Structure P
Amino acid sequence: MRHAGEEFLRNFPNFTSIEGTAEQTNLAHSSVDFITAAQAAHWFDLKKARIEFQRILKPNGWAVLIWNKRRVDATAFLRDYEQLLLNYGTDCQEIRHERTSSSIDEFFAPSSFRQRTFDWIQEFDYAGLEVRLLSSPYAPSASEPTHKPMLGNLCRIFDEHQKNGHVPLEYDTKVFYGQLK
C-alpha cells in the first residue's frame, strides 16, 4: 500500500514517504498532530502501535482508527456473499474486523475515545467484485482446489443479484478517535 500511495501522491510536492511500521514509524518524537489508520490497523500489534503513536504525537494530538464492517445480512446479495465467504474462505471467521475493533477500548485506555458510524456502499461490476474477493486475506489462492468453484459461485451470485451490471457491498464505517494520554 505504501508503494501505491507513493504512486498516487507523487505529484504532490509536500508528500513524503518514510519506510516504517505502525509499531516503529521512524518519525521524530512529538512530530505529528494527527494519526489515522484504516483497514490495515487490524494487522497492527495495537499495544506496540499505541506506544509508538504516543511517542510521535504532539501534545493534544489525535489518533483515529477506521474500519469498514461489511453488512452480512442486509440484503439477499449480502447474505449469499457472506455464505460464499464462509463456504470457501480459509479463515474468514478468524480475520473479521469486528474482532479487531472490539479491542479499541484497550487501545485507547486509559484515555477516552469517541465513535461514529457512517453508511458506505461500494458498487461493483463482476470484474471489480472478483478483485475485491481475491484481495481478501481469507480467499483461497489460485493453487487451492476451492479457488475455481468459489469463483464459479461468485459469478452465479453476481448474476442472480446484479442490477444494471452492478452489485452493492454495504458497510458500516466505524471511526474511533481520541487523544492518547
Structure Q
Amino acid sequence: MNPAVVDEKVVDRVYITLKKEAESGGYFLNPDVDFTKNLVRGLLKNEQRYGYRACPCRLASGKNEEDLDIVCPCNYRDPDLNDFGACYCALYVNEAVAGGKEHAAPVPERRPPRSERGKKKAVKTVSAGPFPSLPFPVWRCTVCGYLCAREQPPEICPVCKVRKERFERFI
C-alpha cells in the first residue's frame, strides 16, 4: 500500500469506530464530518509512517516512547476540552460544541517543548501520615485520570479506551 494513500473504506470504518468509542466514553467527535475524516486520514497516515496514531496536528518523532503523550487520544485532550471546547486538533469537542450551541476557541499547544518532556513536576502532597500498605499498586491513565488498583494496568482503559502503555504508576 502506498503510504501517501489511505483507503476511504478504512477511513469510514475508523471514523465509525472512533465515533462509537467516543460516545461510549462520554466524548464527542467534531460534528463536521469532512473535517473529522481528514483528521482520521492524518491519524492513519501517521500509523502507516510510525506504527501508531500520533496526533495529525503535531510533529511526531517516530519514536513511540517519546510520542506517547500525543498518541490519539492524547494526554492533553481532556484539559483542552475543559478549557477550550475542543482538543488541539479539534477531533474531539465538548457537548456544547458538538450540539452547535458553542464554537470551540483556538487551542494553544500544551505539549511541553522537547527539552522539558519526560521531566516530572514535583507534586505537593498533604498527608496525615504514610500511605497505608496497599495490596496492589495504583495505576493512573495519563489521558483521562482513571485510577485502578491491580498488579498491572488494564490492557485498555475502560473510560477513554487508550492502551496499557498510557498508564503510569500513581501509588
Structure R
Amino acid sequence: MSLYVAEIDTTANESIQDVLAGIEAAAQKAGGSFIESQVTADHNRVFAVLEHDNIVTLRGDLDSAGFKVDELALVRLIGAELEDIKKLKPAGQYLVEWDFPEGLTMDKYLARKKEKSPLYNDIEDVKFLRTYVREDMVKCLCFYDGDSEDAVVAARQVVDTPISRLHKLEG
C-alpha cells in the first residue's frame, strides 16, 4: 500500500471528531487505513495521512463522503517508522509546510536532510518528529513539538530550511 496526505478544508464542518471519523471510514471503504491526522488549532484544516492501494478510489471515497479535499498526494515518510506512527498516533504541536523550489529532486532533498538533521540535536526547545515528502516534489510537511512558533522558526533557521506556512496544531 502507498501513503497519501489528504489536505481537507474543514471550515464548513461543525465537529472535528465527525470529520476524523468520516475520513477514517472513507479510507477503510476500499481496504485502506487511517494512519494519523493533524488538525490546525483553528479547526479549519485537517492533514490526514492515509494508506491505500489506489489514489483514484481514495479520492472518490473522500469526495463521496462530502469532504472538500484541496490536495491528495503520494508521500514518503522521513524521520520515523510507519509502524511506530501506527502504534502511537503521536501528535505534534506545529506543522511546517515547505513549498519546494523548482528543480529540487528527491535525492537532493534526502541528501540535504541527512546533512542538516543532526543540527536539531543542538536545539533544546524544539523536537523534530517526522516529515512527509510529496513524491511529486511540490512540498513537504514537517511535524514538530516546540515551546512556541518562534522556537520552531528559529529551529528551521538553524537547519537553514524555509517555511512556506506554519500551523499551530490542536493540542
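What follows draws every value from the coordinates through simple rules; no lab data is involved. Everything quoted here is computed from the prediction, not taken from an experiment. Cβ atoms are built from the backbone, for glycine too; each structure is taken alone.
Highest-scoring entry among P, Q, R, by distance in nm of label points 7 Å out along Cα→Cβ at positions 54 and 70, is P. Given 3.2 as the derived value for distance in nm of label points 7 Å out along Cα→Cβ at positions 78 and 142, which of the supplied structures P, Q, R does it correspond to? For distance in nm of label points 7 Å out along Cα→Cβ at positions 78 and 142, the value 3.2 is produced by structure P.
Given a value of 16.5 for mean count of other Cβ atoms within 10 Å over residues 6-13, calculated from one of P, Q, R, which structure does it belong to?
The read-out comes from structure R.
Could you figure out which one of P, Q, R the value 8, 30, 30, 22, 9, 0 for P(r) over Cα pairs in 10 Å bins from 0, in percent was computed from? That value comes from structure P. For which of the structures P, Q, R does the calculation of relative contact order in percent (Cα under 8 Å, 6 or more apart) return 17? Only one of P, Q, R returns 17 for relative contact order in percent (Cα under 8 Å, 6 or more apart), namely Q.
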